[in-house]
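Dropping the structures in below, format is structure tokens.
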Structure I
Amino acid sequence: MYHHFDGKRGLAVEALTTTAQDIRLRAEAALDRPGPALDRVVAYLRVEREALRGCPVGRMAFDPDVVADDALRGPVEGYFSWLTERLRQLLEEARTAEQIAPHLAPADVSVAVVATIQGGYVLARALQDPSAMSAALDGVIALLTGGKG
């Protein structure tokens, strides 16, 4: 199989790129649907996740070989950069539409949302309890919606 790629590293880059693209497509299905911006963010947070498996992209951020290699880290970094930016845009739209509190900084909140998802995976795996992920996501939704979500 390696002959189709630039060695093992090339295969790994392709695998990471494909995984990140697949996860992005699933996120886009919720984030780019019609409706108010905050509803789309909440829909994304409510997407079914395999909490005990962990995030296929986020797990790669813990691999020292991936982090040390720009080509391997690229798909991971690209996915998280895209996700935080897309959430920032929607949260800015939600703030403008007065769907979230005016004091919330969309750039900061978008990072907090992504960190909550990734932390939810970590807690669920560490506790071997998928309800930890659910609780984390329910908590961030409550913070965003003022308890109305």
Structure II
Amino acid sequence: MKSRDIVVTAMFTTLYALGVTLLAPISFGIFQIRIADALLPLVMIYGLPVAFGTCFGCIIANFYGGLGPIDIIGGSIANFLACIIAYIIGRDSRVKRFLGCLLETIIITIIVGSYLSFIFNVPIEISLLGLFIGSFISINILGFIVLESLHKIKILK
């Protein structure tokens, strides 16, 4: 791993963990909007360090969140898988980047929504809906705007 990749991973780890913990009231629960999830689409510009950084950042943030090992492990796996899929799919065109964002939202919704249903003892439909709405706002609206803005001006590519 190059030193640049280590620095980018550390930067995304820090940004993600801080984003979730500083906005804890809206970052945890059945209905959550993790503003830090807007960082996930940036994997399509900055590559795998974003996948590792948001994974490690999620471990730190979810440890702080207090929902236990299932959230610490499940959330970090969801972030990593979502980023890897988006990285593979979304680097060629705006349409593919949007598809990458949509797949990130779906992956996180299914994984996190499933175990939050169990943790909070609510019907899975409620949990999936809550996660989908929040993830769509964070990833497909905020994240896609940031992604396209940075892609257009090619900052730090």
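Each reported figure results from applying straightforward, stated rules to the coordinates on display, with no laboratory input. As the structure is a prediction and not an experimental result, all values here were calculated from the model. Cβ atoms are built from the backbone, for glycine too; each structure is taken alone.
With mean count of other Cβ atoms within 10 Å over residues 49-56 as the yardstick, tell me which of I, II scores highest.
Top value of mean count of other Cβ atoms within 10 Å over residues 49-56, among I, II, belongs to structure II.
Supply the structure label, taken from I, II, corresponding to Rg and Dmax of the Cα atoms in Å with the calculated value 16.6, 55.
The value was obtained from structure I.
With mean count of other Cβ atoms within 10 Å over residues 33-40 derived from the coordinates and found to be 14.9, which of I, II does the value describe?
Derived from the structure labelled I.
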